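Derivation of every value follows stated rules applied to the coordinates shown; laboratory data play no part. What you see is a predicted model, and the numbers here were worked out from it, not measured in a lab. Cβ atoms are built from the backbone, for glycine too; each structure is taken alone.
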Structure 1
Amino acid sequence: MAVRVVTDSTSDLPPDVARSLRVTVVPCYVTFGTEDLKDGVDLSADQFYERLVNGPDFPKTSQPSVGDFKQVYEEVGPGSDGIVSVHVSSKVSGTYNSATQAIPEATVECPIEVIDTYQASLAVGLVVRETAKVAQEGGDFETVARVARETAARSELVFVLDTLEYLEKGGRVGKAAALLGGLLRIRPLIIFRDGEVDQLAKARSRRAGIVRLLDAAREFAPLDEVGVVHTTTPDDADALAAQLKDLVPGGGEPLLSRAGPTIGTYAGPGALGIALIRSE
């Protein structure tokens, strides 16, 4: 018996990592017109970004339903010592609420705790990975849940965007609204603070924005975990990861990930980000 870890698709956890750590990923929904699609199931990243840029409809996103979480909890609960469900910030998504409401609905005997990371994208993914490692090592329910809470409290997410257009269209611009002026003249850098999108800086070019990303990572050092996430620029992600390698403890490699359709709806093409877990 072991503790099972559940997350949602906004975590952008690479599928091979999720499989190796027995993490169950509950897909969010992306809607184009009248077509509802499950993130990562019915719609690949390549298909999504093609439609985002060239399609006639701007997508909408929605959280997994209470029923979706109920089904997952009932699938992974039997034989488990508990379920720790780790999710995107409740301030930008209803996913946490759906997961919480599913607890009394699910017919399971093991305890369930839902964790609000107050983060998004790969920052959630790194928290999930660290939580699942402890679960795989035999940590009990209280220990695994505590690791999730404490790791989330030390997580950071910073993105450089080609434009704030997609955040604005999707209604997720949050406290970064001050960056909206001069959308075509700047490369905005955003950061998650207190569970919401906030402004970090403005850069006059993509290259300058990437330099600022590197600076931000070093400002948060020392670090326990480092990840790089992109929407449509894998070469930039590889180059950024190589420059961040010295920040990974023990000579490891940054975790590389591609943002899926849910995050991509708001980040847009060309977005590049870093996710970090600060050392205690």
Structure 2
Amino acid sequence: MSDPGTSADPADIEELLRLFRLEQLEDNLFRGPSRALTGRRVFGGQVLGQALYAASRTVEGRAIHSLHAYFLRAGDPEVPIVYDVDRARDGRSFTNRRVVAIQHGRPILNLAAGFQTPEEGLSHQGEMPDVPPPEDLDAWHVDLVNCEKLPEKVRRLLEHQRPFEFRPVEPVDLLNPRKRPPRQSIWFRTVAPVPEDDHLDRCMLAYVSDYNLLPTASFPHGISYLHGKLQMASLDHGMWFHRPARIDEWLLYVIDSPSASGARGFVRGEIFSRDGTLVASTAQEGVLRLWK
């Protein structure tokens, strides 16, 4: 499930890095630690990022260019996750991997990832929106003083410290939501520097790309998942990595939702570096269901 995020202590960077220190059990078999956001499930972005990192451990000299994943079951934060990598194809320029994330003997996520040998070619991109710089914006936060009536699991989610800082261009009041167009722009970065590693940067970008995405589909309806009446859960996730980017430098996530129907919401996003370079694109569909 997508999650908004709050400010975090730099010490949380070490916890984030720990998630990507996968233990290699066999040539194509890896095991990663779990981490809870609400005490009952693993954040979907974590499984996505770890699965992509497991795939990258079986590839040399090629960069991740895309991923396509399906979330099958909620992850259990009490036990590690096993990642089984299938070396589907090693071509002259492109490599493909399939990954199954497993807990309790059952798959919780299926992922396909593509890698490419770096090469030059035609180049163009869309323009980044004209928005204020992150220094002129406030960090995302929720006033917990007024949250006594929220469900306990939601309070734990809001109080949970995160390794990313988010600065929305147009803040959303999740406690008192109003109907608004289904789009938003958010600056983000890790709260402290991380090691220079292109694979790690892209896997962390996959991790954080699941934040803030699906909630955008709820904006036109003036309802927030904080009140416990709206069920939201990611069903799938697509991502394309266009150009390298540092995850510990400011990036702008531009998100919109062109459709919601059949208890599902569709969202898409573009991620720009501060100089306006388009570094990645995302797309996701998720459950968007009102509880009766």
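Quick check: -11000 is what I get for helix-only ellipticity at 222 nm (-39500 (n - 2.57) for each DSSP H run of 4 or more, over all residues; to 500), calculated from one of 1, 2. Which structure matches? Derived from 1, not from the others. Computing mean count of other Cβ atoms within 10 Å over residues 204-211 gives 14.9 for which of 1, 2? It must be structure 1, since only it matches. Ranked by mean count of other Cβ atoms within 10 Å over residues 92-99, structures 1, 2 are led by 1, which has the greatest value. Of the structures labelled 1, 2, one was used to calculate distance in nm of label points 7 Å out along Cα→Cβ at positions 44 and 164, giving 3.5. Name it. Derived from 1, not from the others.
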